[in-house]
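Multiple structures follow.
Just so it is clear, none of the values below were taken in a lab; they were calculated from the coordinates. Fair warning: this is a prediction, and the values are worked out from it, not measured in the lab.
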Structure 1
Amino acid sequence: MTSFQPENIPGEAPPSDAVSPRDSAPEQPTSVARLNQTIKASIDRWGSVWVEGEITQWNRRGANVFGGLKDLASDAQLGIQLWSSVLRRLTDDFQVGDRVVACVKADYFVKRGSLSFQVTSLRHVGLGAQLERLERLRRALQAEGLFDPARKARLPFLPGTIGLITGAESDAEKDVIRNAQLRWPQVEFRTIHAAVQGERSVPEIVAALTTLDADPDVEVIIIARGGGDPQTLLGFSDERLVRAVAAAQTPVVSAIGHENDRPLLDEVADLRASTPTDAAKRVVPDVGEQRALVAQLRSRLTTRLQQQVQHGIQQLEQMRSRPALRDPERLIRDRAQDVFLAVSRGRDTVSRALDAGERRTGELRASLRALSPAATLSRGYAIAQGPDGAILRNASGAPAGAEVTVTLERGAFAATSRGEAVSAAPAPKK
């Protein structure tokens, strides 16, 4: 940023009424107005100068803009003003984080004794260093899948204990606790205070997150802050904090309270709340709403049960009105004759089957007796068997001296063959 030494501008002389150290003494002090006029006259001789910086504030008030520029290499900052006449000439849109070159002119307001810089021209020179770094980090984390909605955990319906990370005695802490207790008076908090801006913010928030994540009673963690300009919210885009939130096993809610700019914490958190109050409303259910819902469900359940009972009664009455149920014995009487006839037919069928079986058995018995060898033996015949048990059908089968077994109708005896007979025995006389 260009520096000024107005007292050494060549060719310029201070105004004749300018105050100097020689013009003032304890006995003869100068007036505040004369001193301010001297300062203004000196500043007016500076003229305009081009400066390069990063926009840290851009607030519209009516048709004008009041903002701030930050040095690219240090923490030096500058307040700027853009009047409506200048804004109408600008062709680009500007926002916080833009790296710009501005033509500024110092203006000293005599009545208040304040210094401001009016912008007469403004142009982009690319992303600011911080915005460029955050954009690179955002793209890298997104490529790793840390912003993927599929990896975000669902919040419990009614957490037993809520972990809260916020600044000590901050409005954000009061808003979260007050609104949560209004919705559910029995809700419990475990609060860890941490710096929410500056160099200590990231280590303290990460340490608090680690402690709450390790507590088995804590079911959801809220990181809350009551808004702020992008410069003070840089800690919530720090890679260390973002990765710690992504690795946490407990669901994390981001409640930074900054609508115009989304820190990286909002992208990786399981739930983003617009404000600490919104976080309390989205984490804790409203007891009144839940009671009304329970009453509504009970009413619907009662109505449904009544309908089911009434429907059952109607079905029972319809069944009882049927003839078969009005006089159950009628079915027995109607079917008794059928049963009697069926039994009679069954008995006749069985009797005929038995008679036919007996006749067939007699016939088979007679046939068996006629064909049985015993019947032949009973008529005086005999069966001769050789030594090997074979039946003899020819006399040559029993030579002289052969042992023969003779079977009669009753019993059997052994005999010795004398050989084949010389002549057949004479036939018996009739």
Structure 2
Amino acid sequence: MFALSLRQRRRVLVADLISTAVFPLAITGATAIVPDVSARLPGADALGPWIVLAYNGLFAAALLLAGASADRTARTRFFAVGNIVVAATGILSAFAPDLPSLVALRAVAGVGAAMCAAGGSSMVLAVYPPEERPRVYGYAGAVLGSSLALGPVVAQALTAVGGWPLVFVAPAAVAAVAALTTLGLPGLRSPEVPDGFDRAGAVLFGLTIAAAVTALGLGLGTGVPWWGPGALVLVAAAAATGLVRVERRASRPAIPVDLLRIPAYRAYALATGAFMGMLVVGLTVLPQLAAVRDMGPGEAAVMLSLLTVPSTVLPLVAARLARRAARPLVTTALSACTATALVLQVTDHPAVLLAAAGVVGLCLGLTEGVPDGQALTHVPSQRGGAGAALFSTARMSVETLTLAAATGVMAALGPASGMAVAGAMCLLAGFVVRRTAPSRDA
């Protein structure tokens, strides 16, 4: 643990929060402009989805390696370099001459984003003691929730003002500010952490996650033939097999399996993935149900606001509630999401859709950042990057699997069934948290 002044610790936190705001906009903005960019830039139309898939895949692939590297270097410098990479690739993306170039830049941006996420967590956990982390991640939850809720609106506004290039330039500018915020801060390098670690294991782990995430992404309505995702599944399986063999022989494994043995860490990772799965499925399903019921644009806008706005205003309240009752708060919210999904299997009346959006939005807002803060209280300060990276990877995996399963079920049984899948994941997560998380959280 590094003993910094209060002002320096606040600067570390502010830098991380600024960088955190970039990630949702980088995803939602790029997703919104894929059709426009595909129509305007030369290149095969099939490359369009890869503007998002390349970013997501490389982010997932590099996250654990970035976390382990951040813990072994000067944390603030590592974080700043990641933001500089994001800023540079964002500016260059605005001037990309064709789709292949843009996809390549987005892949590099994904690596930079992984460095930002892992480096930011590494430096925050290195200067804030465990008892303060739930409050800190309450702030992070507020920023992340606001960015997720406002991302589509901001992306539309940027496109209207300056066209699709501005959607890449704006996050680049924010990332540059995050890098500048670290100027003058100590490097925060831990001398007691050994330099060496199992890089082969980290690379194989990244390849496994990237191939699996990309395969699921390709299967979600991109029109890619079945053999494309199928080949990636085989790559993921082969990489996973190699990973097991390498990690068994490694003296310093890349995957911090000791953290995975902590019940609360595992349980809250599953919980945050279930919440995010409910959000992304809800954003897909509720508008479809609203269209079936012929809800007007105003009602649909209110419904989406009820789903997303609470995540912008409630996370700080959630952080206060979590100080005394984190586990009941999380399990109650997961149970409410499950019950809401069950109700939608019975009726899709407009009033029910509005109520469902409100309940889910309230549950998400009151738990934004809570599972993260509770899980990361168990991570040693010198291993914050690796611990946070593994937590994020688990969350991303649960979220992606939930969306993939919901999409497949919806194709066979209709939109409401997608919510049933997300609700079932929330039910499982609630059971695991109730059984394994400590009765008295941090």
Structure 3
Amino acid sequence: MAPAQTQPTRMIVGPHHLEGLLGSPASPKGLVIFAHGSGSGRFSPRNNHVARRLEHEGFATLLLDLLSSEEEADRRNVFDIELLASRLVEATEWARATPEIARLPIGFFGASTGGGAALVAAAMDPEHVSAVVSRGGRPDLAGNALSSVEAPTLLLVGSRDEHVLELNRWAMQNMRCTVELSIVPGASHLFEELGTLDEVVARATRWFGTYLNAGDRNPVELPFPNRRAAGRLLAGQLLKFKDAHPLILALPRGGVPVAYEVAERLNADLDLLLVRKLGAPHHPEFGIGAVIDGDNPQILINRDVVGQLAVPSGYIHNEAHRQFREIERRREQYLGGRKPIPVTGRTVIVVDDGIATGSTVRAALRAIRQKNPAKLILAVPVGAPDSLLSLNSECDEVVCLITPDPFHAVGAHYDDFTQTTDEEVKRLLDDRAIQLAEAE
């Protein structure tokens, strides 16, 4: 059942006595402060629509006039991003000192120039700003502050707002935090078209629902909504590798949506790491080794098991040949025959959607290690503690968002764990290849 809504209450906010309207359902899970492109944020019909819907979803909202009527009369103030940002910081401090909302995690919702102000304010107060959403915003106006923003940021832009869309793309490339550019089909700058503002609400609600909790800088709550949401969270923990221009290797199929988000955020190459088990004679589910795709394909054999089973002469060669043919078929299917990206000398991040026993990824890591990467990292959203501990020796670093104990199946930690299709794998890989080609 949705929280009951209350009538917004007029507030005087901060030392500059800013006019505000505070709306709060019972037991709110976070506070969203609105930053409008002009001073009169309280009376923006679009922001009021968004605020009422966010309250319906359980968030408190603060619609705010960032400028006095006298200040707004000077149009230069509307574009004074530092001034607008300082007023948002004032509002944040006021909220943290107001008993009924003091403990709520805080997010910003910025529109137009308010989008740039929200990002500058988030950079100024990283400890207390947990998420930012920009609607048709001008994040480019945040300038050098973009690289200092830590709060996960959603940039919402209409598909018909072409100039602002390009400015948002530029800003995204200059940000190091978790960031997503979300294009609303058919929408112009003001989102006046039927249904487009409701789509803004739906996407903003999901974003705040994912990141606006308890002030944790990298909040992790189970279950993950889906693999791509988990990938966005994981990407935030891997930003330290961005300057190394890493190679992201995804374990298909489920690891591809996670790895796509990581590759996009780190502006990195994305390729597949295709691994096939070598099954025992007459017992194909019992592994005696593995074959691993790559620029220099590898065969790994468990010699102890092979000796115990008395595997016939020639069996391993024939089974490996059969599995390599299957790998080639899958690479052709997913990548159109594109050659594997060499890993020698690269920082390599191996990504999957989760780890239970770790047997497949162990073989993959050993094969990659033999190709002499500069650094080898294993990154997953969720994993069994014992399995991850045993994999520490196979790579330089293990990055995992959360390690539940007791650990159940990987899929138990996702709301949506629908099997990733071949079509989705191909689309994501093609999209990433196109993005990189356009950036050259």
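With volume of the Cα convex hull per residue in Å³, for residues 103-278 alone derived from the coordinates and found to be 150, which of 1, 2, 3 does the value describe?
1
Taking volume of the Cα convex hull per residue in Å³, for residues 319-414 alone as the criterion, which structure among 1, 2, 3 has the greatest value? Can you show the working numbers first?
Working: 1: 187; 2: 99; 3: 123.
Top value of volume of the Cα convex hull per residue in Å³, for residues 319-414 alone, among 1, 2, 3, belongs to structure 1.
Computing Cα Rg over 2.2 N^0.38 Å for each of 1, 2, 3, which one ends up highest?
Checked 1, 2, 3; max of Cα Rg over 2.2 N^0.38 Å sits with 1.
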